[in-house]
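Peer 1: Structures for review follow.
What follows is calculated from the coordinates using simple rules that are stated; it is not laboratory data. Because the structure is a prediction, the values reported are computed rather than measured. Cβ atoms are built from the backbone, for glycine too; each structure is taken alone.
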Structure 1
Amino acid sequence: MNRPAGKLTETPVVTIDEIDRKIINGLQGGFPISPRPYLDAAEKLGIEEQELITRLARLTDTGALSRFGPLYNAERAGGAVTLAAIEVPQERYEEVAALVNAHDEVAHNYERTHTLNMWFVLAVEDPEDIERVNAVIEEETGLKVLNMPKLEEYFLELKLEV
């Protein structure tokens, strides 16, 4: 089981139409960098700029899209990213998830069916902050944080057709 940590509610079913599909499929490969990126993207998709903006807002507000925005390479900007994991007693899972998720540096946090059942990604501005944030999480939770820094990076472009 892989689910966002700390979210017990079920995701509602969201209905999308052909234009929504066209937007989701069309924007997965990139978004224009220009003075009017939404206009440029909308023209490429054959819709009006305001319609694209409105539909993207609805798709994210309803949960059809978990997010819409840029992905930054923290290391290229002088920061750092690491994967971390914790073995959390099931009866404390929601409590610990709330503590971990309260940190701005936590980018993703997922429950796993494994002894290490909480896995999260830290993205920090200063590489030295990884140890500091992990230590604070250990102090707040009373649980050991296992830090698993990246040794090598591979690019895998994932596009999911809707």
Structure 2
Amino acid sequence: MATKLSHYDDSGRSRMVDVSGKAATKREAEASAFVVIKPEILKALPQNPKGDPLEVARIAGIMAAKRTSELIPLCHALPLSHVDVEMRLCENGVAIATKIVTTAETGVEMEALVAASISALTIYDMLKGLDKGIEIREIMLERKSGGKSGEYRRAK
């Protein structure tokens, strides 16, 4: 059975979903991204002349989550209770994990995905002088809870 997309009216025009009838409940979302970086570039991170790329990317992700409704046209502006962005160095790059929490009428999946995406783009920006071939991969929603659709967890 096909599910109706909520961001379109019966005429097929884009619309912002009316969430005024929904109850404000606790909602969480987690997303991830991976930035592929050559090992020699990873070794050079502590000497990066622009500063600590991972810390700058972490702050950029936090800031981006708070501005998601300005970036994605039909997203609602949400009062975020918590934004967490974590970076983990791996042998072939950086794993990014985000977690967003709110108490609102709609979920925070887009905020989690935007935080992961902007963090990854910031890492690229901070390191592009060393290697323009850095790749951003695997931006995805890992988990969400709350709201009418309930729990979601990405299958591993």
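Peer 1: Supply the structure label, taken from 1, 2, corresponding to P(r) over Cα pairs in 5 Å bins from 0, in percent, for residues 17-96 alone with the calculated value 3, 11, 18, 20, 15, 11, 9, 7, 3, 2, 0. Could the numbers behind the result be given before it?
Peer 2: Working: 1: 3, 11, 18, 16, 11, 11, 11, 9, 6, 3, 0; 2: 3, 11, 18, 20, 15, 11, 9, 7, 3, 2, 0.
Answer by label: 2.
Peer 1: If mean count of other Cβ atoms within 10 Å over residues 89-96 is calculated from each of 1, 2, which structure is the one that comes out at 16.8?
Peer 2: 2
Peer 1: Using distance in nm of label points 7 Å out along Cα→Cβ at positions 25 and 121, single out the structure from 1, 2 with the greatest value.
Peer 2: The maximum falls on structure 2.
Peer 1: Next up: Assign the value 12.2, 39, calculated as Rg and Dmax of the Cα atoms in Å, for residues 73-136 alone, to the correct structure from 1, 2.
Peer 2: The structure behind it is 1.
Peer 1: Right, another one. One of 1, 2 was used to calculate distance in nm of label points 7 Å out along Cα→Cβ at positions 65 and 105, giving 3.0; which? Don't skip to the answer; put the middle values down first.
Peer 2: Working: 1: 3.0; 2: 2.3.
Checking each candidate, the match is 1.
Peer 1: When relative contact order in percent (Cα under 8 Å, 6 or more apart) is calculated, the result is 28; to which of the structures 1, 2 does this value belong?
Peer 2: Computed on structure 1.
Peer 1: Taking helix-only ellipticity at 222 nm (-39500 (n - 2.57) for each DSSP H run of 4 or more, over all residues; to 500) from the coordinates of each of 1, 2, which one would give -10000? Mind dumping the intermediate values first?
Peer 2: Numbers: 1: -10000; 2: -8000.
The read-out comes from structure 1.
Peer 1: Starting from the value 54, 37, 25: which structure in 1, 2 was Cα extents along the principal axes in Å calculated from?
Peer 2: 1
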